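Listed below are the structures to be examined.
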Structure I
Amino acid sequence: MPHPYVLLSAAVSLDGCLDDTGPERLLLSGPQDFDRVDEVRAASDAILIGAGTLRADDPRLVVRSPERRAARTAAGLPEFPLKVLVTGSGELDPAARFWRTGGRKAVYTTDGGASRAQAALRGQKDVEVVPVGPEVDWRAVLEHLHAAYRVRRLMVEGGGSVHTQLLRLGLADELQLVLAPLLVGEPGAPRLFGPGAYPPGRLRLEETRPVGDVVLARYRPVAPGAGPLASAADRYWLGLACDLARECPPSRTAFSVGAVVVAEDGTELARGHSREGDDPVVHAEEAALAKIDRADPRLPGATVYSSLEPCARRASRPAPCARLILDAGVRRVVTAWREPDTFVAAADGSGVLAAGGAEVVRLPEYEGRAVEPNRHLLGGSA
């Protein structure tokens, strides 16, 4: 199921703390960064926090700028983004200002916490309580936000436990981290990320810039997911493969396809697209794999991203792309679009891959992007 774009937003001290242990909230940012955060909120469809942040800080989570609110309204959007709270227990304070400000609100909780949350919030306007199972299921939360509220961009403002869970599960598309020029030094101070098993490799640095006396750093997780569950990084790489398909020389007799091969730690090993270079019949996966040494030890743990299902049969080469992928040792493929019968009847590259022991993950929400450069080939089926 499609997910929103998930942006984690946080400010920390130089020693990685979100706050100190005093009774008052430690202000890590200054006026310029508060205004930047307001701009990010205004560009979001929803803003999410965990119940721990609600109890500790009781944030209003609103767009403060009247001009930004007016711009949202002029664009046909609600004046305020949807406010989202996630709580396992469902134990909530109905007097918190969180409920008295902004517009619509959604509370995601467990099956057991739903009745407590509903009882606490009885009489509150524009609040929906959504149970998502015996435990908080983050994928279910994101899927419901996308399907029920049409949330395409979700800003997550804490706390550390929420950030930790989303990053560990591979569900964070971006991390916007503000580094404040101070040290907390208290052993009991809350920290941004807790211990646990995170996706491997280094995050990709997208941007750094000063904002007043703090520094903003934007990072993107790029390590592929594992098994049948797609990660935010999987969506990023598949989107890149779809973009590569638009670079193909036009053809009336073959699809335009893009492909990227990515190591387990998020290192891009190669990319390619159909009819690349001087070869009029080369396929995208074939072009990408040809750029990698077959002895590269990273191939067995790599993922191939292809905008179109790798071919199962072809006339122009001895081996189809599904076989090339298996022969390279790759055992995970993420694709957007099943191959139609335009050139090959009953094509089933996914079946060939699965029979060879590869995990095939399809993200149909990217099908439109994969189809676009091939629309001229599909006639009335486009």
Structure II
Amino acid sequence: MALQRLSLRVRQTINHARALHSTSFCQQQEALADHSYPDQFSIFRSPEHDPASQTENHIGQFYTVPASHIHTLFPHGLPLRYQQQIKTFNEACVMIRQPALEVISYLKQTDYNKPALRYIFYGTNGSGKTMSLCHTIHFCYTQGWLVLHIPDAHRWVKNCKELLQSSFNSARFDQPLQATEWLRNFRITNESFLTKIKTKHRYVWTKREFTEEGSLLGELVDQGISRVKSSSDVVGAVMKELRLQSGQSDAAFRLVVAVDGVNALWGRSTIKKEDKTAVDPDELTLIHNARKLMKNDWNGGAIITTLSQTGSLYSPKLSYRPQELLGQRGFDCMDPFIPVSVPNYSEKEFESCYLYYIDRHWLQHPQSHTEEGKKELIFLSNRNPWMLDKICAFL
């Protein structure tokens, strides 16, 4: 009987403690939900959503990219985690940072009658190089530029599912699937230009198929999409036409060439031939044509790129500087260029991102709303944007 009474008392104590803990936890959550931060939350959102009008006063603030711009300008090219964030938050917000503003300021002051300037965003892994590139591309898009975007260039030198010998040059290999995908996305982004620009050369694809001089650029693009076998050569023809026509007196466009992970163009390949030997990037038609775009032997535009540790196969993981990732050959091909460092978040930028996550209810753990919790996030992430996003996903 004594044991039964003791057992009953223990159970009552445990239930009472659980009730107190649950009540306290619920009250804490309700208090956090009811508590608003009207003054704090006005800090992280920028009143200026036009990239051309953004200044250093807006650094650290988020601006909203219209959904129509996301669908048209970035049918591909946005980081996967950012795409997931857009769906989760039901909005596309980009932080205004110094590296992107620096390049945008250069673009505003450039003399486009001279050879295209080359810019390289570089920094440690996850520091925000791709988002800085996307911010700059958005500026060019709002100014009416034609956007030639090559996202994740490293995908062209690895994991190729279909490799065909080129019909134009037997020493090269075509990648029809990658080429067709790129042409489809190029058409979505530059639909308005495809009915204005006309070809300056005649192109022969087969004995019966050709594109006459003076044809619309849209017809050239459609040729590559409908005839997959010739898609790699069509990509080269499109790049050639834009490179030759950009900056001409009769040109109706200004060209921005944006390449994410440009170091992959001079790196090593994991693609294998039938005899199991590695394919040299020099032998790939897409890489051959992309390298031509990197030469600043054309005017009327700009070349904006990033360096990526992902695209630098067989190199040390901690390497991030231009000469380390480009290699001597790539560095010589890109030189001269304007290096733009992309560091981790500053204190102001971290605070802005932290408040944005709270506003979007991305940080729901009660401890993450405290000062100690914020300090722990700083310690764990070292203010690295990618690492901060990864850590907060579990909170």
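Each reported figure results from applying straightforward, stated rules to the coordinates on display, with no laboratory input. Treat the numbers as computed from the prediction; the structure is a model and nothing was measured. Cβ atoms are built from the backbone, for glycine too; each structure is taken alone.
Values as computed for the structure displayed
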| quantity | calculated |
| --- | --- |
| Winner on FRET efficiency 1/(1 + (r/R0)^6) of positions 275 and 347 (r between Cβ atoms, R0 = 35 Å, to 0.05) once structures I, II are ranked, highest first | I |
| Which entry (I, II) yields the derived value 100, 52, 38 for Cα extents along the principal axes in Å | II |
| Which entry (I, II) yields the derived value -7500 for helix-only ellipticity at 222 nm (-39500 (n - 2.57) for each DSSP H run of 4 or more, over all residues; to 500) | I |
| Which of I, II leads on relative contact order in percent (Cα under 8 Å, 6 or more apart), largest value | II |
| Per FRET efficiency 1/(1 + (r/R0)^6) of positions 171 and 227 (r between Cβ atoms, R0 = 25 Å, to 0.05), the highest-valued of structures I, II | I |
| Which of I, II yields 2.5 [distance in nm of label points 7 Å out along Cα→Cβ at positions 299 and 363, calculated] | I |
| When distance in nm of label points 7 Å out along Cα→Cβ at positions 43 and 83 is computed for each of I, II, the largest belongs to | II |
